[in-house]
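These are the structures in question, set out in turn.
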Structure I
Amino acid sequence: MSESTPTSQPVSSTLKALADKLLKLDDLLISCMRCGFCLAVCPVYGATMKEPDATRGKIALLEFLSRHMINDPEAVNDKLTRCLLCGSCQAVCPSGVKIMDIFLHARSIVREYLGLSATEKLIFRSLLGRPKLFNALLGLSAKFQGLFLREADSALGTSKAPMLSSFIGERHFPRLADRSFQSKVPSLDEPAGSSGLRVAFFPGCVSDKLFPDVADATLKVFRKHGVGVFMPAGLACCGIPALSGGDMAAYHAMVGQNLALLGGASFDRLVTPCGTCAATIKEFWPKLADGYTEKDKALVRDLHAKTTDITAFLSDVLRVDLPAASGGKTRVTYHDSCHLRKSLGIFAQPRSILKSLPGHEYVEMAEAERCCGSGGSFTLKHYDLSKQIGKRKRDNIVAVKPDIVAAACPACMMQLMDMHSQHGDRVKVRHVVELYADAL
C-alpha cells in the first residue's frame with residue numbers, strides 16, 4: 001500500500017483506485033502503433049542502443065504493468081526513470097500518442113504502489129512543498145557551502161563537492177547564490193507601465209537560488225519596456241520535480257499554493273525565464289486539474305492562455321525591434337530547451353534575439369534541438385548516462401567554436417556548465433535574457 005494513502009482509507013477502495021488508474025493507462029497505450037519513429041530521436045536510446053530504453057520498449061513494459069509491479073516493482077521504477085521526459089518522441093509520433101501523459105501517469109502508479117523514499121519525502125513535501133523553509137535552509141546553506149565545495153573552473157564559475165560524490169556524482173555545478181533573488185526582491189506589485197501591460201513574474205526555483213542574475217535581467221527588461229510586475233511573496237515550485245517523481249499529492253499541494261497567491265491578482269501575462277516552468281504551468285497544470293474547485297479550474301485555464309517564457313514575451317507580445325546585427329566579434333550559439341521547443345513550439349524567438357545583439361555573431365550548432373541530458377532528477381539517478389548524452393551536446397557546441405552558448409532554461413544551463421567545465425572548454429553559459437539585458 002502506498003505510504004501516501006491515508007490509513008483510514010479501506011484497502012478495497014485503494015485497490016479500486018489502483019485498478020482505475022491501470023485501466024486509464026491501458027486507454028492511453030492503445031493508440032501506439034509500435035512504428036519505432038521514437039528510436040531515432042530518443043537521447044537515452046541514442047546513448048545505450050537498448051530497446052527497453054526507448055519509448056517503444058517502455059510502452060511494451062507498461063502493457064503488463066500490473067504483473068511487472070508485483071514481480072519486481074523496483075526494476076519497473078528504474079526502467080521508467082531512465083527517461084528524460086524531453087518529449088522528443090511525442091513530437092515526432094505519427095499517431096499523436098500522448099507519451100508524456102503515459103509516462104507521468106505510469107510513474108504515479110508505480111510510486112503509489114512503492115511509496116515514497118525518505119529522500120523523496122524530504123525534497124517533495126518538506127522542502128519544495130514549504131517555500132519559506134526551503135528558502136531559509138538554502139540561504140543558510142549558501143553561507144556555509146565553502147566548507148564542502150571546491151572550485152572546479154573559476155572562468156565558468158563552477159564548483160565540485162567530493163564529499164557528496166556518492167549522491168551527486170563528480171559533477172561540476174554553480175554555487176548557491178550568496179543571496180537568492182527573492183531574498184533581495186521578496187515581492188512586487190506594480191501597475192502597468194508605458195507598455196500598458198502588467199505581468200505576473202514567476203522566477204522559478206533554479207533562477208531564484210542558483211542564477212539570480214537571470215531573474216535580475218528579466219526585471220531589467222520589464223523596466224526598460226515599461227511593463228508593470230506582480231510577484232507575490234512565497235511562490236512555490238511549479239511542481240515538476242514531484243510530478244516527474246510520481247508524487248501527485250506533493251505536486252497538487254505546490255500548484256494549490258501558487259494558485260492561492262496568483263488567484264486574486266489582475267495581470268495580462270505570466271512570464272518566466274524558465275522553459276520548464278513555462279511548460280509545466282501552461283501544459284500540465286490544465287491537464288491535471290480534474291479534482292480542483294471550479295474557481296481553480298478557471299484560474300488554471302486562464303494561466304494556460306497567459307503563460308509564456310521571456311523570449312516569446314519579448315518577440316511575440318512586446319514585439320521589440322530586433323534588427324539583425326552584423327560584424328560581431330563574440331560568437332554565440334543556442335541550445336533549444338526541450339520544454340520550450342517540443343512542448344511550446346518556441347525556437348525562432350530566442351534566435352531572433354541573439355541575432356540582434358550588437359557585437360555578436362550568431363552561429364547555429366548541429367542538433368541544437370537535441371536534449372542536453374539534464375532531465376531534472378534524471379541527472380541525479382542516472383548521472384553517467386546523463387553525462388554521456390551531455391557530451392554529445394557539448395561536442396556539437398564546441399564544433400562551431402563559440403565564445404558563449406545561450407539557453408532559455410536554467411536546468412539546461414546547469415548541465416551545459418557541467419559539460420564544459422568537465423572538458424576544460426572556454427565557453428561561457430548564459431541565458432538569452434541576460435545577453436539581451438546586457439545590450440540594452
Structure II
Amino acid sequence: MNVEILCVGTEILLGDIVNTNSAFLARELASLGANVFHQSVVGDNPKRLKECLKLAIDKNDLVITTGGLGPTCDDLTKETVAEVFNRKMIKDDNSLNRIKEYFAKSGREMSVNNEKQALIPEGAVTLENNNGTAPGILIEDKNNNKTLIMLPGPPREMERMFKESVAPYISKRTGKTLVSSTVHIFGMGESAVEYKLRDLMNSLTNPTLAPYAKEGEVQLRITAQSDTKENAKSMIQPIIEKIKSIIPNEYIYGIDIGNLQTALVKLLNEKNMKIATAESCTGGLISKRITEVSGSSNVFECGICSYSERIKNKALKVDNNLISKYGVVSEEVAKAMAEGVRKFADSDIGISTTGVAGPTGATDKTPIGCVYVGVSTKNKCYATKLNLSRGKNDERELIRYLASSNALYIALTELKNN
C-alpha cells in the first residue's frame with residue numbers, strides 16, 4: 001500500500017507551528033507495513049488543495065490529510081475532498097449529536113458554526129473524535145481502489161483518532177506489520193559506526209539496518225517485516241546480538257531506551273541510588289533532562305545551578321583558593337563541585353559541569369568548548385576533560401547540550417561499572 005501524507009494549514013506552510021503530524025503518521029504507517037511515498041503541506045486555499053489532492057490520489061492507494069476540519073470558514077478540507085470525489089455534502093446526525101454532547105459536558109454553549117463539523121461527503125464513514133469535536137472522515141473509491149482519510153489537525157486529537165480508528169483499518173488492508181528496535185550508541189561517530197557495520201548492513205534485506213545521527217550520538221534502527229509482531233521481533237534479536245559483537249559494549253548505552261536521561265533514571269531506580277547535579281556552563285540542562293523522565297522523583301535529589309563563583313563557594317563549598325589557583329574551568333573545580341553537591345544532597349553520586357560555552361569567556365588555557373565533567377561517589381572523585389567545539393560561531397547551545405549529554409553518559413557509565 002502506497003501512502004501520501006498531506007497536511008493542510010497555512011500556519012504550517014508559513015512555519016508558525018511545527019508540523020509534528022507528518023512525523024507521527026510516518027512512523028505509525030511504517031509500523032503497519034504501509035509505504036509512505038510522499039509528504040506535502042498546502043495552505044488553506046481550495047484551488048491549491050484540490051490540485052494537491054488530485055495528484056496525491058492519482059499516485060497513491062491511500063491519502064491521509066490532517067487539518068481543515070474545524071468550524072471556521074477557512075476549514076475547507078471536507079468540501080474540497082467532496083468536489084474531488086464528486087460527492088454531495090450531507091449532515092451526519094450521529095456526529096452532530098456527539099458534538100452537542102461534547103459542548104454540554106464541558107459546560108460551554110455551542111455556536112452555530114460548529115454544526116459545520118457534522119457535514120460529511122455522501123457515502124463517507126465518520127471516525128469518532130474522543131478528544132475534540134471534529135469527526136474524522138474515511139472515503140473510499142472502490143472502483144479505482146483509492147481511499148482518503150481526513151484527520152483533525154490538533155495532534156492530541158489526530159494521534160488518538162489514528163490509533164483507535166485508522167490503524168486497525170490499515171492493518172487489515174496490508175496484512176503486514178513492521179517492528180523496529182533501536183540500539184543507542186554514544187561516544188562513536190556515525191561514520192565510524194557505519195564503517196564497522198557496513199558489511200552487515202549491505203548483507204541484510206529483511207530485517208534492515210540503518211544508522212541515524214543525532215546530536216552527539218548515533219541510533220541504529222533494525223526493522224523487520226512479518227505477518228505478526230512476534231515473528232518480526234524474533235527476526236530482530238539476532239541482528240542486535242551481531243551488532244553487540246562488532247560495536248564495543250562501552251559505546252552501547254541501551255536498547256530501545258529512548259535517550260540518555262531515561263537510561264540513567266532507569267538504572268538509578270534499579271540500583272536504588274540517588275543523584276544530584278551541580279551545573280555551571282549547562283545552566284540546569286542536566287537537571288531538566290533528568291526530571292523529564294517519569295520516575296525521576298525517586299532518584300533525583302537536587303540540582304544546583306552554581307553559575308557564579310560566589311555560589312560555588314557558598315552552596316557547594318568550593319574553596320576560593322582552589323578557584324584562584326586553577327581557574328573556575330578546571331579539573332579541580334569540577335571535582336570540588338561534584339563532591340560538594342553530593343555531600344549537600346547526601347546522594348550516592350554527584351555530577352558537575354564547568355566550561356566555556358562561548359562565544360565569550362575563552363582563554364588560551366580554556367578555549368570555547370572546553371568543558372570538565374566532575375563525578376563524585378562515596379569511594380572516588382574524578383573529572384573528565386572534553387573538547388566540544390565544532391568550530392562554529394553560533395554553537396553555544398550545541399556545546400551546552402553536548403556537555404549535558406556527556407555528563408549523563410559519564411554518570412551512566414559510572415553506575416554500570418560499580
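Each value in this text was obtained by applying a stated rule to the coordinates, not by laboratory testing. In this text the structure is predicted, and so the values were computed from the model without any measurement. Cβ atoms are built from the backbone, for glycine too; each structure is taken alone.
Where does the value 2.4 come from, among I, II, when distance in nm of label points 7 Å out along Cα→Cβ at positions 114 and 274 is the thing being computed? The read-out was computed on structure I.
Match the computed value 58, 46, 32 of Cα extents along the principal axes in Å, for residues 50-257 alone to one of the structures I, II, and report its label. Matching structure: I. Where does the value 66, 50, 49 come from, among I, II, when Cα extents along the principal axes in Å is the thing being computed? Corresponding structure: I. For distance in nm of label points 7 Å out along Cα→Cβ at positions 146 and 250, the calculated result is 3.2, so let me know which of I, II that is. Corresponding structure: I.
Assuming 10 is relative contact order in percent (Cα under 8 Å, 6 or more apart) as calculated from a single structure, say which of I, II it is. Only structure II yields this read-out. When P(r) over Cα pairs in 10 Å bins from 0, in percent, for residues 122-241 alone is computed for each of I, II, which one produces 13, 36, 32, 15, 4, 0? Only one of I, II returns 13, 36, 32, 15, 4, 0 for P(r) over Cα pairs in 10 Å bins from 0, in percent, for residues 122-241 alone, namely I.
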